[in-house]
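Heads up, there are several structures right after this.
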Structure P
Amino acid sequence: MTLLSVNVNKIAVLRNSRGGSEPDVCRAAQTCIAAGAAGITVHPRPDRRHIWPEDVRLLGELCRSRVEFNIEGNGFAPPRDGYPGLLALVERTRPTQCTLVPDSDSQITSDHGFDLQRDAARLKPLIAQLQASGARVSLFMDAAAADIERAAELGAERVELYTGPYAEAFALGHYARELDACARAAERAQAAGLGVNAGHDLSQANLGALKRAIPHLAEVSIGHALIGEALYAGLTPTVQEYLKILAA
């Protein structure tokens, strides 16, 4: 069964745009959990543009012993005022999973996976440190990566396939090539002993085809489209529609 982890970053974006505490990130997460979501995902960034370290602590407490908690981020981004660093957040919060993503401060959103030829040497000790805090580690990877199997050699338990190119191609109506790339990458990762997650720009429209192409998909992390769809249909019905797609 493929788990749905709801990324609640966009709830924090709405809150931060006005100031104050509404909409409440924890209440939104609780609603998703009550609707059947098996996990909550956050991607705190050093500039505090959406999820804050304070939110991470509260959400970790909310999820503990109930559902999976997944913290995404760049483990190499240095701590600064208001942001203690990814490793410190993981050590304090003890999430189920930490997904390492090679994003820079200037990126609006994640748009590429790791280059393991370039990044392997510094990733390996970081992965070990995160695991010592009790987190399963997943690496954000492009479906076209030639060495996706190497993630297992570095000690990671999973990879998360960057599905942005697939979602973009799906919207244009010509997605067979990108979908095949995702399926082949998933097969290679699984053969190397890695679990396979997927995320980025997944929606109710394109999720079904991806799930059929990767039957053994462990988890999908969905935020932007799900929250957008929930503006029209409501958060609980939207989460339930995603669960139906994954169960089909």
Structure Q
Amino acid sequence: MTVPSGIELTLIFGAQTPLKELLVFHANPEWLSDCSSLQRYIQSELNVRDVVFASDEATSGVRYRAVADWAILGKKLRKDLAKVKAALPDVPSDDVKEYVKTGKIVVGGIELVEGDLQVQRYIELPAGHETQYATHTDNDVVVRLDIKAYPELTSEWLVREMINRVQKLRKKGGLQATDDVEVYYKFEDGSGAEIVTAMERHVEVMQKTVRNVPVDEKDRKGGETLIAEEQEVAEVKLMLSLVRP
């Protein structure tokens, strides 16, 4: 299945900033069911915690607006074009929605029929939330992405990234899940403070997944280095070492 263009365009936000929620609206529940097979891909590409699929316009805040190709419509309306052009931005959402059903609408006192206007679905953002969300529509699919920065999400993401680096290094070093080793990190001067803070906040998670919480290399008391490799987490470089006590 191809990623719908409305979703595809949200991928410009990348995976560096952890995001809270992506709402995907489509009027057809069957389409949403098919799209849900892409959920893990979307979450991974956007680094988003939750993906919500919805087909209810009211709860999703979906509204309707009409746009026109003025060059084409002008040939039909001629002197009446100015009336329609002035009135179209103020046409209520419900009237545009009705136009989709009936193929008829009156704009500025001029009756238009099916084909005269293009209809777009969009999400109306609550007042004061214009900078919290990014939205896009391709007329059928409407997406709303929460782009607000949440410190707790950043912390969780940094820990997941560190866990991922440790697990990959353990695998590369030929270690088994039961092999107990100490893990040490060494950041470049003046960097890594946010990652260290994140690990301190999620000690239990790290102990459960990689057995040992990484420790600063300067606190190392010896041991045999099994494997050491430069890593990068959130564009911060560090040396990660696995050491047998």
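Could you figure out which one of P, Q the value 0.60 for FRET efficiency 1/(1 + (r/R0)^6) of positions 27 and 131 (r between Cβ atoms, R0 = 30 Å, to 0.05) was computed from?
Answer for the origin of the read-out: Q.
Rank structures P, Q by distance in nm of label points 7 Å out along Cα→Cβ at positions 123 and 187 and report only the one at the top, that is, the highest.
Answer by largest value of distance in nm of label points 7 Å out along Cα→Cβ at positions 123 and 187: Q.
A value of -0.27, -0.35 was computed for log10 I(q)/I(0) by the Debye sum over Cα atoms at q = 0.08, 0.09 Å⁻¹; which of P, Q is the source structure?
Checking each candidate, the match is P.
Upon calculation of mean count of other Cβ atoms within 10 Å over residues 219-226 from the atomic coordinates, which of the structures P, Q produces 23.8?
Matching structure: P.
Which one of P, Q has helix-only ellipticity at 222 nm (-39500 (n - 2.57) for each DSSP H run of 4 or more, over all residues; to 500), as calculated from the coordinates, equal to -10000?
Matching structure: Q.
Who wins on mean count of other Cβ atoms within 10 Å over residues 83-90 among P, Q, i.e. which is largest?
Of structures P, Q, the maximum of mean count of other Cβ atoms within 10 Å over residues 83-90 occurs in P.
From which structure (P, Q) was mean count of other Cβ atoms within 10 Å over residues 115-122 calculated, if the value obtained is 17.0?
Answer for the origin of the read-out: Q.
None of the figures in this text is laboratory data; all of them are computed from the coordinates on show. Being a predicted model, the structure only gives us computed values, none of them experimental. Cβ atoms are built from the backbone, for glycine too; each structure is taken alone.
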